[in-house]
Structure P
Amino acid sequence: MTRRQRTRTVVLALAACAALFWGAIDIVGVPAHRLAVQLLWVSMGVVVVIGAAAAAGWALSRRRRGRLRE
């Protein structure tokens, strides 16, 4: 994937998220503060899941390397 395609993908993803937030605030009537708090919690959850997956992958790779040396 070229740099231009990656940039376009990121810009389109951010625009889609902004449209969803705008719709939630303007159309549905969710207060912006509550939406920001929920975004913070979801972001923290994503970080935890990515961290757990990275730790599991690291542990599995160490275990596999140990078996290959024996």
Structure Q
Amino acid sequence: MNHATAIHIARLFYNAAKHRFEAIVEFFAPGMPVPLRVPVRVHADQGIAHRQLTRALTQEAQRRGIGRL
């Protein structure tokens, strides 16, 4: 993905029983007819800072989704 990629985190929720966040991370880029949607799970405390959570979810999505393209 290049610098023109936009990232959106959709359907985020916290699974208290498993102490993890679950989300769908969407990657948008010019030339893609639909966004690439990558489901991710990140183990973290519910009180994690928003910036840290966003970074963790995005990095996991890149590792699981874009890294496999």
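What follows draws every value from the coordinates through simple rules; no lab data is involved. This is a predicted model, so every value here is computed, not measured. Cβ atoms are built from the backbone, for glycine too; each structure is taken alone.
Given that mean count of other Cβ atoms within 10 Å over residues 16-23, derived from a single structure, equals 11.0, which label among P, Q identifies that structure? For mean count of other Cβ atoms within 10 Å over residues 16-23, the value 11.0 is produced by structure P.
Starting from the value -30000: which structure in P, Q was helix-only ellipticity at 222 nm (-39500 (n - 2.57) for each DSSP H run of 4 or more, over all residues; to 500) calculated from? That value comes from structure P. Here mean projected area of the Cα convex hull in nm² is compared for structures P, Q. The highest value is that of P.
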